[in-house]
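Each in structure tokens, the structures are laid out below.
Here, each number is a calculation from the coordinates, and none is a lab measurement. Remember, predicted model here, so these are calculated numbers, not experimental data. Cβ atoms are built from the backbone, for glycine too; each structure is taken alone.
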Structure 1
């Protein structure tokens, strides 16, 4: 009887209990990572139709303010970026060039279906948006949310035991863009919050085709102020 009532075993057998929308939403919100500061180190693998690359990234974030990134290979910094709610700045260390554009440029260039808040949520491993138009149900051993707006549809899958987000799919009807996300290797942070240390992103659009980004975090620190040094050397040429 103890074995039969174990929720983990029930989930493995595909017999998880049906839950109300209110309960699942409450758990989903409660399991979000909440941090004023984020500092990470990660291995990143990037692939599109034309190239493959892997490198080390240092990513720092101050909530609702800025995202700072440094990309290194063989210990040498190749690029540095600073993203705010309205701007993006990139230093190309290899070619002594820099880019300064509105944030909308990054959305258009990479066909991102999310804004700054959504990008921040992706780094933390949180849902990227919510809608009042919601449907919930059971999908195998997982719970599923489906949410819709006039131009977006989002689907979230959470494991049937801890209700942790492990996959979502966003479709932007208006701009014909799709973003999928898978999260795994959840570990406890210093304050017991659960953080996914491995992520897979797939972005598909008519302009860029399909690109994939894998992020494997090896160090995560929250609520510790981070340095975000960013200055443009005089010798750098602006990319127009």
Structure 2
């Protein structure tokens, strides 16, 4: 077991209110609307179904897919705040708690929120199109904050590559540079994602959303953290 449990926050200057609100909203949705994961009707209705995104229409099946009360495209956002179980929720919120605060501090509250939602949307679309192009099952719903959080990890490693991240490795807590901690995580996503290639029954974990979110995070961080990066370059010149 390898989990991040904290990092060095001594240089953080602001309170990460947006990050706290995102964590609270994910927990609230899981407990209240998903009924601790037992409200299947709600979960199926508001998850992202690739077939629905590609056609723009609801798909009703005997396996659980029903009518979505909102335009199906909006499920790309609603699915970001739902989870498949306590472990899924807990793991995602732990990563968001550890890495999101510093990224919000660098970008600013509003830009961080836009970055998070935009990258989550693009991660969801990555999953939809990879599912289509690989000929996989278009009716398997996907949900979770992993795509958006992957973008947060990408931003973190670009902005703070040398910052120490404390990893819990079995019985030990080991501080490692961020580029190692995030690099190992990303390598795991790529390896497992490649293992799903060509499998028509692929499902369970939307690795394409993880990888897509990370890539878009790398591409967009320079835009959303432009002021922070400019200040850092000026400081180095001095």
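For distance in nm of label points 7 Å out along Cα→Cβ at positions 127 and 207, which of the structures 1, 2 scores highest?
1
Of structures 1, 2, which gives -4000 when helix-only ellipticity at 222 nm (-39500 (n - 2.57) for each DSSP H run of 4 or more, over all residues; to 500) is computed from the coordinates? Walk me through the numbers on the way to the answer.
Working: 1: -4000; 2: -18500.
Of the options listed, only 1 reproduces it.
For which of the structures 1, 2 does the calculation of semi-axes √(5λ) of the Cα gyration tensor in Å return 35, 21, 16? Intermediate results must be reported in sequence, preceding the final value.
On the way: 1: 35, 21, 16; 2: 31, 18, 18.
The correct label is 1.
For distance in nm of label points 7 Å out along Cα→Cβ at positions 55 and 79, which structure out of 1, 2 has the highest calculated value?
With respect to distance in nm of label points 7 Å out along Cα→Cβ at positions 55 and 79, the highest-scoring structure among 1, 2 is 2.
Assuming 26 is relative contact order in percent (Cα under 8 Å, 6 or more apart) as calculated from a single structure, say which of 1, 2 it is.
2
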